[in-house]
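In what follows, structures are represented as C-alpha cells.
Read-outs: derived from the displayed coordinates by stated rules, not from any lab. Remember, predicted model here, so these are calculated numbers, not experimental data. Cβ atoms are built from the backbone, for glycine too; each structure is taken alone.
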Structure I
Amino acid sequence: MSNSGAPTVAFTTLGCRLNQAESDSMAEQMAGAGLGPPVPGEGPDIVVVNTCTVTREATKASRSALRRATRAHPAAKVVAIGCYAVSDPEEVASIEGVDVVVGNDDKERIAEILGDRAPTSPLLQIASPSRRSAGQAVRVRANLKAQTGCDEWCSFCIIPKTRGPLRSLDADGLVDEARRRVQAGARELVLTGVHLGKYGYDLGGDERSLVRLWRRLLEIDGVERLRLSSILSRHLTEEVVGFIASEPRMCRYLHVPLQSGSDEVLDRMHRPYRIADYVASLERAKALMPDVALATDIIVGFPGETEEDFSATMAIVRRLAFSKLHVFRYSARPDTAAAGMDDEVPPEVKKERSRRLIALGNEIRSAWLAGHLGYRLDVLVEDEREVEGVWVCSGQTDDHVRVFFEGRALYGSMVSVEAARIRSDGIEGRLPAVVAHS
C-alpha cells in the first residue's frame, strides 16, 4: 500500500480501442472509489489486466501479460477481465497469481464487483471516495464507448460469445460522459464500439441514430474533433458520409475493415458485404472527401485462400490506396466456425503473403505521407517531453498521422505545423517562426 495509506490500482490493456475506452472508464470508477494510480517507486495494490482473445496470438499475449503482472507485483491482487477472461475463465483462473476473474459486463461496475470479491474487498473497504471528479485524468484524445456486442458471427471471430449481442449505450449518458471528459481536458473524442455502424440498431434505429449522436457530441463546447474508431463499409450511407464531409470537426479518417479482396473468401468468413459494394462505398466517400485517409484490416492465409484470392486482395489495396494496413496472418481461434475448416494454408505461404502485402502497404503509405510535405498540418498536441535537452511535442492530425516537432507549453493545443520530413513513425515538422518564439 502507498505511503499515504490509500490503496492504488494499475491497468494493463490489450487488444482493441474499445478495450482501451473501457479501461479508461474503469480507472475513473476506481478513482471515484478512492483507488488512484500508484506513485512512482511504489507498486500497485491491484493490477487489472484487460485481456483480448480475438486471435490465438492475442490469447497468448493476454496470458503473458497476466504472468508478467503476477511476477512484477507479487504483493498485488491481480484481476483478469475482458474477452479472454470470458472465453476461458477456468484457464485464466488457473494461472498462478491471478486472484479474481470477471467478465466484460462487469466493467461497467468494476469497483462494486471488486468490493464484493474476497481477495479485493478489504482494499475497497478501506479506500476513501475520491475528491476528484470522474474524468480528471483523461487524455487530450479520449475514447468514448458508444456500443458493444455483435450479431454478425464472422466465422473467425469469437467476439459475439465474449461480448454478447448488440447493445447501444444511452445517448444522454454518452453526452454527459463526453462533457465530463471535455471539462477534464479532452479536445478530441474517439467514438468506439465493436460494431459502431449499428449504433442504435438494437433500439429500432439505423445509421441516422449515429449521425444524431454525432450532432449532440459536437454541440458540446470544447470538442475540437470527433473521430470514429472503425465502421463497416455497408454503414457508409449517403447521410453518414455527407455529414462527415460537411462537418470540419469530423476527422477525415475512416478505418473500414476489408479482411479479403475475394468474394469467395469473404463468403467463408461470413462477412456481411461483397467486394463490389465495399469498393463502391469507399469510392463514394473519396469522391466527397478527396483528402480522406482510409485504413483497413486484412487477414491473409484464411482457410482455402488461393493465390488468386490473395492477388485480388493486393489489387483492391492498390486501387483504394489505403493510408494504413493492419495485416494479420490467420490463426485458428478455438470455438469459432473457421477453426474446423479444411484447406488450411501452409504457414510459409501465410508468411510470404503477409510480407508481400505489408511491403505494398508500406509503399503506398510512404507515397501518401510524402503528399503531406510542405503543407501546414493541424496537430492536436498529446505529448510533450524533454529529449536530450530539447523539448519535443507530438500529436495527431485529423487524418491520423503522428507529427513530431520542437516546442514547449503546447500540450492540449491545436497547433499548425509545417511538415518537413517523413520518419518511420510519422512526420517531423516545425513550428512557424511566429509560433516558435511566442
Structure II
Amino acid sequence: MKIFQRKIMLLGAQHVLAMYAGAIIVPLIVGGALKLSAAQLGYIIAADLLTCGLATILQAYRTPFFGIGLPVVLGCTFTAVFPMISIGGQYGLPAIYGAIISSGLFVVLIANYFSKLIKFFPPVVTGSVVTIIGITLVPVAINNMAGGQGSPDFGSLSNFGLAIGVLLFIILLNRFTTGFIRSISVLLGLIVGTITAAMMGSVSLEHVAQASWFNMPAPLYFGMPTFEPSAILTMIIVAIVSMIESTGVFMVLGEICDKKLTEKDLAHGYRAEGLAVILGGVFNSFPYTTFSQNIGLVMLSNCKKTNVTITAGCMLILLGLIPKFAALAMIIPTAVLGGAMIAMFGIVVASGIKMLSKVDLGTNENLLIIACSVALGLGVSVVPNLFANFPPLLKIFLENGIVTGTLTAVILNIILNMTGKTKADTEK
C-alpha cells in the first residue's frame, strides 16, 4: 500500500513540475505590469498555486453537480493576462476581481447550454483540435530549449545541450524500461537535468533562501471587488474563449481515457471551471482553465487515473501554503523544462495525427477542414501580432491559436459536412 501511495505521489509531482512554469508566469507578468510590491507579488503567486490546486481537485473529482472526472490539471489562462493588465490600469485591482467573479458566475449559469456544442465535435474536428493543441505548444518548448525568451544566454550551446540531453534521457527510459519507471520518465528527466545543470553552475538557490516558510492566502486580500460593466464584459469573453479551449482538451482526454463524453459530462466540466474562476476572484488570483500542457504527460505516463491529478492538486495547495517548497520547483532551468516539453507536446501532435487517421480522408471536405484549421491555428501562434489592429474584444478570440483553429474546424465542418446533408450522410 505504501509503495502504491509513493507511486501516486511521484506521478502527481510529475504533473506539478510539468505545469509549474506556466502557472507562475502569469502572476509574474501581471504583477510586474501592475507594479505590485514584492510582498503583493509573493501573495498572488502563493494564492495562484493554492487556487490551482483547489481548481484541479474540483475538476478531477466528479460530483452530481460539477467535475469532468478526467485526469486534468487546471492553471491560470494566458488569455486573461493582457485584459487583466488593462482593467487594472484603468479601474484598479478590485475591478479585476469583480470581473473575474462575474465571469465565473456566467460560466456556471451557461454550462448546460454550452455543453450542447458536443454535436459539433465529430472525429474530424476533434482530431484537428488535438493536432492544433500540440503544434501551438511546440514553439513554447523550442523557446524553452534555448533558455527562454529574454534570457541572457538564449540559444547557447549549454542550453541546447541540457535540453537535448533531457530529451534523449526520456526517450531512452521509454525504450529500455517498463512499468512505473517508464511512467515517471519525465520526472526523472527533470531531476537528472537539474542535477546536471547544478554541476554546470546553472542552478541558483537564491529564491529558496529568500522564500518564507508559511503563507496563508486570505480572501479579498486587495479589498472588496468592484463591478465595472466593460471589465465584466471583457472577462466574460475571456471565459468563453477558455471554455472553447477546454472543450478541445476534454475531448482529447475523453479519447485517451476511452470515455465517450456526453452533454452532461461537459456541463459538469464547465461548472467546475466556473467555480474555479470564482475562487480565483475571491482569493485575488486568476481565472482558471484546463491546461493542455498536461495532456502529453497523461499519454507518456499512460496513467489515466484521476487520483494522480487530485494528488497533484493537493501538492499545489501545499506549495501555496509553504513558499519555501514552491521556490524549490523554480530551480529547474528553463532549458531542462524545454527538453521535457518537446517529448510531451510532440506526443500530443502524434495523438492528433493518429485520431485523424481514423477519419475518411478520401473526401475533399474533411481535407479542407483539417488543412484550414491546422494552418490557421499554427499561423496565429507563430505570428502573434497578426491581429494587432483588430478591436480589443475581437483580438481576445483570435490571438489564441487553439481557439482560432477550433472555431475554424467547427465552422467548416458545419458548412462542408452538416449543411444540406441527412443525418446518415453526416455520420459517414
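Cα Rg over 2.2 N^0.38 Å computed as 1.01: which structure among I, II? Structure I accounts for this read-out.
Say we calculate relative contact order in percent (Cα under 8 Å, 6 or more apart) for every structure; which of I, II gives the highest result?
Values: I: 10; II: 34.
Structure II gives the largest value of relative contact order in percent (Cα under 8 Å, 6 or more apart) among I, II.
Ranked by distance in nm of label points 7 Å out along Cα→Cβ at positions 112 and 176, which of I, II sits at the highest value?
Values: I: 1.4; II: 5.8.
Structure II gives the largest value of distance in nm of label points 7 Å out along Cα→Cβ at positions 112 and 176 among I, II.
Upon calculation of mean count of other Cβ atoms within 10 Å over residues 256-263 from the atomic coordinates, which of the structures I, II produces 22.0? Mind dumping the intermediate values first?
Numbers: I: 22.0; II: 14.2.
Corresponding structure: I.
Looking across I, II, the calculation of distance in nm of label points 7 Å out along Cα→Cβ at positions 40 and 336 that yields 4.2 traces back to I.
Identify the structure, out of I, II, from whose coordinates helix-only ellipticity at 222 nm (-39500 (n - 2.57) for each DSSP H run of 4 or more, over all residues; to 500) was calculated to give -11000.
Numbers: I: -11000; II: -23500.
Matching structure: I.
For the set I, II, ranking by percent of Cα pairs over 15 Å apart, for residues 32-119 alone places II highest.
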